[in-house]
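Enquirer: Down below are the structures I want you to see.
Just so it is clear, none of the values below were taken in a lab; they were calculated from the coordinates. Since the model is a prediction, treat every value here as computed from it, not as a measurement. Cβ atoms are built from the backbone, for glycine too; each structure is taken alone.
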Structure I
Amino acid sequence: MDAMIRVVRHASDIGVKHLTVYAFSTENWKRSVGEVAGIFDLLLIYVNRELEELHRNGVRVDILGDRTPFSKKVNAALDKTIQKTKDNDGLRFHIALNYGGRADILMAAKDFAMTFAEGHLEKSLKDFDERDFARYLYTDGTPDPDLLIRPGGEKRLSNFLLWQIAYAELVFSDVLWPDFGPEDLDLAIGEYGARKRRFGGRI
């Protein structure tokens, strides 16, 4: 949580428009009951302790993922945070909770199928495109990431924003997340800035 506070503050200070942190995945339920409870206890501490500063700095908080398994206490704290910051126009801080990239796409496909079955599509199926489908994802209304940073020395995506990162630049850092700080974020952004993005075309 201390690392998250450092990164959010710095991202806001340097003008980052959107920041998404993978706080709890759909696979994290496999961990012990005590560890899962500890994660949510930390989350409650974070949102309750940092809410006023986030709001004061113009940060808008969103939650990506399925919140239905969460306790009333956790959902109440998240609702309070979302409501308090919903009109802020600074950094959009997206917290991925009980989120999985495959689950996101599957949920979107089911919602689309239901909309189609009920005859509520706004255009014909043959004209339905990727942008239309993206409206059914948790990230609806949010631009796709330009940069994905994976700390901790791991070289995998771990089911994170699989649809959205199709053309994101990937930076892998050996720094463990608890030690990750502003200088590490700056290094990753610097590496991103030195790359040429072609999106399948030529430069």
Structure II
Amino acid sequence: MKARYIAVEGVIGAGKTTLAKLLHRRFGGQLVLEQHEENPFLPDFYREPKRFAFQTQIFFLLSRWQQQQELHQIDLFQGRLISDYLFAKDQIFATMNLQERELELYEKLLVAVEKTVVKPDLVIYLQSSVERLLYNIRLRARSYEKEITEEYIVGLAEAYNQFFFHYKESPLIVVNASKMDFVNDVAEQEKLIKFIQEEHTGTSFYHVEETA
């Protein structure tokens, strides 16, 4: 596989961290995971979104940026890097959650930091139904996600689809994960990994029905 830096993305509950860990076990290299638990504002945000949106967003932006700076020290010619998030997706949450003046301030800060961010060689977007996302969120039962509403997930799923419909920064694989079990179904797991290993340009689509 030619891609040295792979970023896995998806709405909350899509399985991006699970897939990133699976790919890391298969291909080795360095694994970079988003640290949601380190954001002290996140539980407050899910309880009172309007009040805590700005603090939550700025913490995530700076935390992700700091993590990205550490990637410059990794020799991607000698190893592989797999991450469970795409830095550019930060804008999805900002646009969705921030008020007009907050968004203006956020965008000024974003312009200052995004110039130093390394772009992935390949992005994998796990697209899933709202029903499956909510099921996965309830199943993993993270305490800070108890306040997430169906309305929020619906809006987030729409925003993600819109973002990746226009995404052109790196080769993109859109995976229809609504009815897929790449964790427990070994055959499905192998099919997905084989597809990811292929050389991709532009946008490619992976559907269970098409590869069965």
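Enquirer: Thinking only about mean count of other Cβ atoms within 10 Å over residues 95-102, which of I, II has the largest value? Provide the component values of the computation, followed by the final result.
Expert: Working: I: 21.2; II: 14.4.
Max of mean count of other Cβ atoms within 10 Å over residues 95-102: I.
Enquirer: A further question follows. Suppose you compute mean count of other Cβ atoms within 10 Å over residues 135-142 for every structure in I, II: which one lands on 16.1? The partial results should precede the final answer.
Expert: Working: I: 16.1; II: 12.9.
Structure of origin is I.
Enquirer: Now a separate question. Kindly point out which one of I, II the value 24 was derived from, the read-out being relative contact order in percent (Cα under 8 Å, 6 or more apart). Can you show the working numbers first?
Expert: Numbers: I: 24; II: 29.
Label of the source structure: I.
Enquirer: Continuing with this model, one more query. Give the label, chosen from I, II, of the structure having the highest value of volume of the Cα convex hull per residue in Å³.
Expert: Going through I, II one by one, volume of the Cα convex hull per residue in Å³ peaks for structure I.
Enquirer: When helix-only ellipticity at 222 nm (-39500 (n - 2.57) for each DSSP H run of 4 or more, over all residues; to 500) is calculated, the result is -13500; to which of the structures I, II does this value belong? Each step should come with its number before you reach the end.
Expert: Details: I: -13500; II: -15500.
Structure I accounts for this read-out.
Enquirer: I, II: which one has distance in nm of label points 7 Å out along Cα→Cβ at positions 15 and 151, as calculated, at 3.0? Walk me through the numbers on the way to the answer.
Expert: Working: I: 2.4; II: 3.0.
Going through each structure in turn, the value belongs to II.
Enquirer: Another question about this same structure. Given a computed value of 2.7 for distance in nm of label points 7 Å out along Cα→Cβ at positions 31 and 183, which structure among I, II does it belong to?
Expert: That value comes from structure I.
Enquirer: While we're here: Once mean count of other Cβ atoms within 10 Å over residues 119-126 is calculated for every structure in I, II, which label goes with the largest value? Numbers along the way, then the final one.
Expert: Working: I: 8.5; II: 22.4.
Comparing I, II, the top value of mean count of other Cβ atoms within 10 Å over residues 119-126 belongs to II.
Enquirer: Further question: Supply the structure label, taken from I, II, corresponding to mean count of other Cβ atoms within 10 Å over residues 87-94 with the calculated value 20.0. Don't skip to the answer; put the middle values down first.
Expert: Details: I: 17.5; II: 20.0.
Label of the source structure: II.
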